[in-house]
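Bear in mind these aren't lab numbers, they're just calculated from the coordinates by the rules spelled out. Keep in mind it's a predicted model, so treat the numbers as computed, not measured. Cβ atoms are built from the backbone, for glycine too; each structure is taken alone.
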Structure P
Amino acid sequence: MNDKNKSLFSEFSPVSKQDWMERVTADLKGADYNKTLVWKNLSQINIEPFYTAEDTINCLKNTGENSQSLVNYRSIVVTTAENGNKLAAKAIEEGINGIIFELKENVSAATLLNGLDLNEITVSFKLTSNAVAFTTDLVAFAKGKNLRGFINTGIISNYVTTGSFDASQVEITAELVKLTANFSNFKAITISGTEYLDSGANQVQEVAYTLNSLVFLVEKLTEKGITAQDIFNNLNVQLAIGLEYFVEIGKFRAFNNLLTEVAAKYGVVDFSNTITAKTSIWSKSVTDAETNLLRCTTEAMSAILGNVDGVLIDAYDKEFKNPSDFSSRIAGNITTILREESYFGKVSNPVDGSYYIEEVSVKIAEKALELFKAIEAEGGFYTAFQNETIQQQIAEIRLQKLKLISQRRTPMVGINKYPNLMEKLDSSILSAGEIANPKVLTPRRASLEIEAIRKTTEEFVTATKKRPIVELSSYGNLTMRKARAAFAYDFIGVSGYNVLQEKSFESAEKAAELSAKSDSNVVVMCSSDEDYNETALAFVKTFRALNSTKVLLIAGAPTNMDELTAAGLDGCVNLRSDVITTISSIQSKVQKTIKS
């Protein structure tokens, strides 16, 4: 055989899955495979660490098509038609090809859209009132043009966030469908699922409840004389994008698949809906806010690979102030770069056939369909929301998510890990914690409870003009003291205290003596377990003999914790420590000490 025609790996014998498993088992050295390597998502989806050609993977059908004309949306709050038009023109100049106008009151469509090429630019409208009047004006203005986009009256969003369903919105929606009948690329019905994910739901819940709400609305609209075919042809679905990259790709593909199944039950086989993806509120932070840029980028990537039609990326600073021109421009650039330079949206369905993503997609579809049927069996979306079944199910997942964040098992940069200790924050932008109404859904950041810790610190600093100081007092084994000092620095840094760089001492006695006399308010003992067994108790006794007020902690999990606590140790920081509980306890004692 000609060497040029040889397969690249022909000289290597194939490796079976059993061979891989034997090697993995050996490397685990007795550790449980399922607990160590199999990822268990909160959607109750178990993801294997690797797949081979021996795995049988079922591929979903009707998962959508990767959009070749991806819409890069920017949301504009319209105060006046002239101002909205000016902001839209500026956005288009910056590379945006889709505008979502948020209208609080009726304005002239001709003035608002003056100079915009509706054959090239997608225009959508979030209407809180006067929807019929504005749409009538819009249709007259757009006559003869290829109007593309959607109308969002918040018919479902308003219900799940207020608990009150406005029946008149059904009649308004039916009228909008009739008014826009001549514009096949313009969608008069928008159903949002963003409120579920942003309130703490998992991907399965977001998909299922969105479909449940769709069925509810289909039933209402058919009563008004709108056919199922017209409903699905006029449908725009807005879904949030979370941080679990591959799972989010699978979520969008699973939604497309199930939407086709639901439509088929109404006898609708061929229809032309759109899906708009929006970066989530849940994943964003006000501390180290620039990190939101990275979150938005991965979220946009997963949505595009999941075959959405448009992406709306919020500005990274939107959570704590009105977005600046700079932050809005950067948000728009993310999708532009992904589309033009990374070729997202230019390759046909690039994730198809990936065992990992196909497996995730199938499992989300299966579990979402199961949940969807359960809600329908209980009376459907409206009944399930009225009796708070949906709210309670989401609350259970939200509490699990918050627990994982507080335990740092779900790392969030700038929030519970790698805090920016150089950052100066005004306490007014930080949350005091969640005050939720269990009867409705309240979109929120996942970081609210941790923000409340930082808010306590900043308010205390403002009142006392003193930022508490944390000293890392290390001695003994070089490797372990460095590692534990680094861990403590990262862990306590979440508090917003002034955490000093590690101080190394030649002995435990010297470390205890000098740290007890220093200007710090919190001291963390850092060394190895062996050193703790020999010297930790002496450290605590020496320290407390010289200082009875400072907070004294130990980095690690010593076996004689009860004895150390009795001698005056205040607590420990380790991998099992809860950030909120631990730091709140530190704050309580520090504040009493400084005030006294």
Structure Q
Amino acid sequence: MTAFLLMLLCANLVAPALTVRADVSAIPAQSSVLGPQSFPTWHEPDANRLKFGIAGHMWWLDSHLDEFMAYYHQLGITNVRLSLDWKTFEPQPGQYDFAQFDRVLNRLAAEHIEVIASFVAAPAWASPDSAACAKAQQEFDKERLTCGIRPDAEPEFRAAVRTVATRYPFIRLWEFWNEPELWTHMGHEVADYLRWLRPFYDEIHAVNPGAVVAANTLAGVYYVDWLYGVSDNTNGPSNRPWDAISFHPYGSIMKPGSNGQIAAILPGPIQDVRKRMVDAGDAGKKLWITEYGWETTPDQQAAFLQQGLPWLLSQDYIEIANLHMLHDWTGEHYGLLTTEPPIYHTGRDIDASTRFVPKEPYYSAYRNFPKPVASAAPSGPGMLVFPQTGHVIQSELRAAWERLGGMTTLGLPRTAEYARRDPADGLWYRTQDFERGRLIVRPAANGQPAHVDADLIVNAVLQAKGWLDPKTNTTSGPAAPEPAPAAPDAFWFPTVGHAVASPFRAAWQQAGGLVFLGMPRTGAVTENGVTVQYFERGRLELHGSDVLFGLVGNDALTAQGWLDAGGGPISNTPTAREWAG
């Protein structure tokens, strides 16, 4: 019988500092399904990357999508915080319209820009006074004074949260409501905010157990203190419905005795919020700054950015920083861009014909600001760190990687987590690629629990070899169907016209068979003097009497242009290192 060894094929990579060994013979038949469980809170491995984000708006992005994407890339934007307005995607009970959201969110996923989704804005039909809410939603800045959610609309609220989380499973970072203190019925009293934060948190985690949910505040420490007090009295300290705190520390509001004078980032209010989190035992949870900015002259904006952003970057407990915002509009002039002709205070709206131009020197101050990758390897609860590739494995992906055989079957991570579109359903999923395969995080849906699947990564490799035509799905060469065996063979799969070759049968079974490797996609073939066989999710190779997993993940990444011919990462793709060390 061939041996199934715990060793690596890639001799030029040394073992990681933390190597997880697994007995793949113990993998259960349904090893890809995680089932209900909790994971350590996800953290951005690079302490700097998500601090180069921006606060955006769905409707303006939708009307200027190509233009704004070009600006995002020119500026080095890594994440966009967007409102997911309940009133927009469910205008009538049970009637969902995701057209605008699909256009914007899927494009961001395709461009490898992280989305921070702020769930906000109940539809009028769910409000205690539907008519008054509907009227208020037609008047600028009146909605927050009138609209809320009726207690008996909780089932519809929960269904809306489940629906949007299931439709966009690549969204990992969620924020509940925007500046709830300003909403008469959704946070002016913190108990009202917690009343809806709790079911929101539960539904998001039911769909995506590894998601991160942030509670939001504009006011700062007094609201956070109130939040902790009421939540702990109601649910207990071990059952707080948030994984992070998001804060909007506008200098013109937060500077004591300033009489409205604008200042750069003020550490005091941010540090006060952080101290309250630490005092409450939440030092492991991160602080997000999901809006900051200055409504003043471009010269002052540039100066404040150059003073304030370095401080934000230096605070390791701050995970996210989003500048408010990309452009001016009729009601604000916070933007890095202005409109041409200017519409600030003119009453005109932005439309498809509006032109945007950089507001100098502010635009260039942000564009040219150094955006270094952190030099030190990250650390965090549940985080496996691999200095060889500059990536980590954590949360659901770590659990699946370990259960499926770890270094033996999947190998080192070659990408960060990113969003990949599944051609089977058109949805984008959280994904991570490894030397020998790819894992995809699937949300809970249709009665099935959240789970992690090994992806059909070999198709891309076969296409690159010319053995699989993606348009017709026909195969040729070693992937062409073989004649059926004369005698019954349990390892023969008529669907693809191949059998698991005899040298690989024991290893294929030991690794989980169909559940992990899947059906054979070729017969046994010789490549570089080695007998190999391709399966849907991996490649087995015969080295003497030893059967090993081949580096099919590296091959797939090279085929799509994310690794160079020497196996090195390509910049501006998910293979790029998450830290410099």
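Observations
- When relative contact order in percent (Cα under 8 Å, 6 or more apart) is computed for each of P, Q, the one that comes out at 18 is Q.
- Among P, Q, structure where FRET efficiency 1/(1 + (r/R0)^6) of positions 58 and 474 (r between Cβ atoms, R0 = 41 Å, to 0.05) as derived comes to 0.15: P
- In this comparison of P, Q, the computed figure -14500 for helix-only ellipticity at 222 nm (-39500 (n - 2.57) for each DSSP H run of 4 or more, over all residues; to 500) is attributed to P.
- When mean count of other Cβ atoms within 10 Å over residues 90-97 is computed for each of P, Q, the largest belongs to: P
- Which of P, Q yields 3, 16, 25, 24, 16, 10, 4, 1, 0 [P(r) over Cα pairs in 10 Å bins from 0, in percent, calculated]: Q
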